[in-house]
Structure I
Amino acid sequence: MKITGVRTHLYSYNLTRPIGDANSPKGWAKGSHLAVFIDTDAGVTGVTLGGGSARRHIHSLAEELLVGKDPRGVRGLWQRMIDRAFKGNNRGVVNDAISTLDVALWDLKARLNDEPLWKTLGASNRRVRAYASGLDIPLSDDELREFYTRMAGKGVHAGKLKVGLNAADDLRRIGIMRDALATSGKQPELMIDSNEYWSPKQAIRHIRQFEEQFDIFWAEEPARRWDYRGLRQVSEGIRAAVATGENLDSVSEFMALVDNRAVDVIEIGRGAGGITGGLIVADLAYAFEIPVSVMNCPGNFAAHFAAALPNHIWMEVLDAGRVAGFTIDTRMEDGWIVLGDSPGSGIVFDEEFMQRNAVADPSTADTGLANGRRQGAALYEVAEGETLWEDE
């Protein structure tokens, strides 16, 4: 059995609501998916979703390293791709390409086994606990309340709020999230995420103020993702756990955080080397008794990976209409993501939708990436709508 080629289709879609954070407070209302297909001479195809910016690297890596190889040796193929990226380093869009191909290969392996991916990965339970994530800076108080109340109606009692622009607004909005989640009938568990907008000292000052009124489970990215000194400073200065890692690409980037006791909850995204790379990061965390949390993805397909991790606490769920152009065999039930029995990750693409919404290249203006890190981050406090300077 051999891999015969890779196909990709890039398409855009409208979100059902705007999403944004402290760096992108106006938010964005459109998204795009890169549908990836790895074909074999057995007539079985592995699929997944990726980012359009990695498209060129996905094709070049597949054509050079995967075509002609047995797709069942997923971890060996992952190592081939990692070794090829050695000089340039497996970071950025190259890492995105490796991660995407790795997830598609695991999907393919499960389809060849004629079983759901969670079984191929060795999970014994199809259920993964969920927490609600709003990416909610652009939402009004009423919209914020509606989102978390709707998630509470699905049995979700844990939620994460975007913060960072204004402490008074943050305090009010944390209260709205708490009260909405309480309608689940369970004790709300509260998290905040400042998306690296604060300096360590700013983070400690703001979070301590929050902790005077609320029991905060974790503070996410309260300093730069790589700043083990600053993250440890925050962890030692607040009661809440420090969670970070969603934007790291390789296990090597987690090592300094673990070695310097700078992280209390390790977040693993699909960009951490795909499923294979994520398993390595989770094993590192397990060795040091650190819990892990898998980050959001369209359709929650990464829950297959999360289900196989013994140290996983809950997975981020973002309900904003990103299940566009495909269906997936997962559902929400009493606060849990429940995985189905369809082979692979359960993703089935809608060819007609993809063709109708096809685009040549992803637009950073549509996805919010053009905003980058906001002016004044970690230096000055800049309210929403206020600017420090204008571009020349």
Structure II
Amino acid sequence: MNLLNMSTHIQQFDTLAHYFSDELLNGALIVTSTGIKGSYLSFLKSETPMICHDQFGKGEPTDTKITQMIAEKNKYDHDKIIAIGGGTVMDCAKLMVIEGLVDAEDAFTGKHPLVKALPLICIPTTCGTGSEVTAVTVAELTQLNTKKGLSHPALQPDEAILIPELLKDLPIKPFMHAAIDALIHASESYLSPKASNLTRILSLEAIRKILKGFQQMAFHGVEKRMDFLDEFLIASCYAGIAFGNAGVGAVHALSYPLGGTYHVPHGEANFQFFTAVFNCYYEKAPSGNMNELVKVIAQVLDCPKNHVFNRIDHLLVTLTAKPPLKSYGMTESDIEAFTQSVMNEQQRLLANNYVALSEEEIKAIYSALY
């Protein structure tokens, strides 16, 4: 049994300035956002080439945005890409290093072979995606009105640089949704049939760190997160390594139609389905790995094992809102449409479920949250 694949070199620094050097920046193309550029990259020389993803459209990656960014990067001479940002920046950059790729949709549909042409260095500015250590990219496919994940070794970053300072300016809402996303990565990968003893260790440690940080924020106020930025960032990395090896499942599968149709940010969409899916899992198969997972969470939250997912939900909604699905624009007819989209388009993720969920059970989750 394969226990762990990990080819990304991980380092941690106090500041970007401590990490950057003239040698590193020589031949580099930086992919980032206008906000990060203004807040953290003003010390760079003006001739350092830079592409800001939000100049090609707001929000998370779409196949059309990535295609435009690929065309833009071809205007520059460079021998490496440094991606500084959240999941959007890193997911775009992963396709920007693919040899000869012109249309991003071709990567997701298998029409273009995935061969890495350039080294990729990822520096996360959120504590959620874990994209800096995974061979996964996710984008909205505009013709299909859904999001789709793509996993391939050519998408694996060569280096991941962790800098907690970069989380300081992250507002509370995206911070919470990022950290919840990491919690979901850790939880889904722990229960995945592809999990190993090593990935489960990383999953559990990520879960402990994130839940303890959330508890401190709930008790002392959300600004307390500033005392735990390094813990959240490390937890996100741990969860990224775990799910990069073991995969994620139904929570992500159910969230993709919502995110793709109504442009709900990835972590926020995942939050909608997290505890509903896990309560369903627990009702169907409370023993085995599920029993071990709820035992750990119950210890952290000091609650009975059969209450852990409701307790998590209560903790999270004290820190950030979870409105009904209809508040995003979802209609009753979408319940059936989204269910069919999951069944037809997300089998790669559903294969990682702890236990199988039927079409009726998936529809029931959408209906309950609507």
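What follows draws every value from the coordinates through simple rules; no lab data is involved. Worth saying up front: this structure is predicted, and the values here are computed from it rather than measured. Cβ atoms are built from the backbone, for glycine too; each structure is taken alone.
Could you figure out which one of I, II the value 16 for relative contact order in percent (Cα under 8 Å, 6 or more apart) was computed from? Computed on structure II.
Between I, II, which one scores greatest on mean count of other Cβ atoms within 10 Å over residues 9-16? Biggest value here belongs to I. I have -10000 for helix-only ellipticity at 222 nm (-39500 (n - 2.57) for each DSSP H run of 4 or more, over all residues; to 500), calculated from one of the structures I, II. Which structure is it? The correct label is I.
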